[in-house]
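Undergrad: Right after this note come the structures.
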Structure I
Amino acid sequence: MSSVSIIYHSGFGFTAKTAESVATGVRSVKDVTVKLFPITKDQFQGGRWQDEGVLAELTASDAIIFGSPTYMGMVSGQFKAFADATAPLWFQQAWKDKLAGGFSSSGYASGDKVMTLHYFATLAAQQRMVWIGPAEMHSSITEDGQDIDRYGYYLGVGVVGNYQDPTTPSQGDLKTAEKYGERIAQIALRWTRG
């Protein structure tokens, strides 16, 4: 049995929908469990993120997937506060050799999501984790006609708003997120089984 955790911040529900799609992909793999950990306002005290219970659950996971909207060219302030709270784990090397991945969302095709994905990969590298990229080649079409990774993000998953409703991710991007979760779950299972 392997375990995957998804830690994310969602400002308006867009990134939460993406996290659910990633979790759906993880759940599709037998013998892999998934837990979602939204970053919420009640976890902040004195401007700092604090939740020892969540950190313990993440540390017990085989893989951790990071998620954040891209705000002003970077992760949200809430996600950055969470990342800063992982510094004591860095000193302990508590996440060394865990698998890592990440996804970001914004209302525009670029929206500088690649900067957020680079931040996630850097955070994972500092924690001595093993980064996993996307599952599919960009612009492949699924059986139900969904355009996978239509903008060609190679570092993680970049999710773009639907132009008719910018608060809703496109179905193809949600399918991309689902396939990403499935890939990470499959790799986590192989990783833990050796």
Structure II
Amino acid sequence: MRRPFKRHRKRGLDRLSARIAAVVRQRDVQGATVLEVGGGIGALGVELLEAGAVRATNVELSSEYETAAAELVRERGVEQRVERRLGDFVAQPDVPEVDAVIMNRVVCCYPDYEALVGTAADHARHLLVFSFPRERALVRAAFRLMNLWLRFRRNDFRGFVHPARAMLDVAQRRGLAPVADLRGAFWQVAALERTTQP
């Protein structure tokens, strides 16, 4: 899947990804290890490496991104600092803990938000940053229309607008406290920092 790579090469991070990267940089990315869950070609992880992180791991469910991801890390000269894994993040117990876990437009693709957010929180030694659709009538309507279209196309994928408060509660029960809450018209970005050991 080369389209995201070509778009990233031409324009850099999209607005939502750039907001997530900015939040991580504000919390000090120097010398940090980063885990990007569902990161596609891994653009966010690469950007954070260039901002001072030392290692990035990407866990992606789809193998379609691998060729473009390999080209991206080769072009940026960070092959030795990136590890890519294929599969469901929740079902991969051997993924190491890192300083910062990031998830962009991932929770809305996963039916069990408690398992996903909980696993991400457990892997974050210091910081968890993730984006999700806002709980607004227009957003919910957009997801309903998208899911109807997917059903019509006989596509099994479904999108979800999970409750923000419940997702944050999952992370907080694992020792993380909110430090940032950024809201756009459609997407919300939450950042939580560790206050207790997992």
Structure III
Amino acid sequence: MNRKIRRMGWALAALLWLSLPSPAIGEDWTVDPTHTMVNFKSRYVMISWVRGRFPTVKGEVFYVPGKPETAKAQILIDAASIDTQHERRDTHLKSPDFLEVEKHPTITFTSKRVQNVRKEGFELVGDLTIRGVTKEVVLKVEDLSQVTKDHRGRPRVAASGAATINRHDFGVSWNRLLDAGGVMVGDEVHINIDLQLVKKGAAG
């Protein structure tokens, strides 16, 4: 009798286990630095744009394919990698007038929540830290791809994100008045990140 009850118990446990949802696959991803770029632009002398990039980026992302509401991210940007294709300007941007890279070598974005999920994308709200100052920003994520495998068989996924910040919020306030009126550098900085992720621990 006891043996029969035990067999029934094991059968019930097996049935319960089979009825549970299967564990999510591919939640942990790492940034592929060779296929990821942070670009930015800001107004120059009030009439044109200065564009630049941070080519050195790394980070970790938690994401369940098909469930954008699960997304979490921590992105680390090498501030000293800034490149505007003008050596003298880049040196100035690395100085205490702007990024002060010797004291603050890393720009970070750490997500806190997902909001406004829709077919076209979603918003990733998180803390952006520049030169030691942290402010909440909204990264608008679009162009979220399907998971695909590269030539080595490693799962990959990609997305683009955009945000606009006011540099004064982060203590970046240097400017110069123009003879004709106005200032040399605009307050707003438009940021765009093209991100490609590889499944963490994927063999290939």
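What follows draws every value from the coordinates through simple rules; no lab data is involved. All values reported here derive from a predicted model rather than from experimental measurement. Cβ atoms are built from the backbone, for glycine too; each structure is taken alone.
Undergrad: Supply the structure label, taken from I, II, III, corresponding to relative contact order in percent (Cα under 8 Å, 6 or more apart) with the calculated value 28.
TA: On the way: I: 28; II: 19; III: 22.
Going through each structure in turn, the value belongs to I.
Undergrad: One of I, II, III was used to compute distance in nm of label points 7 Å out along Cα→Cβ at positions 102 and 182, and the answer was 1.0. Which one was it? Could you put the intermediate results ahead of the total?
TA: Values: I: 2.5; II: 1.0; III: 3.4.
Derived from the structure labelled II.
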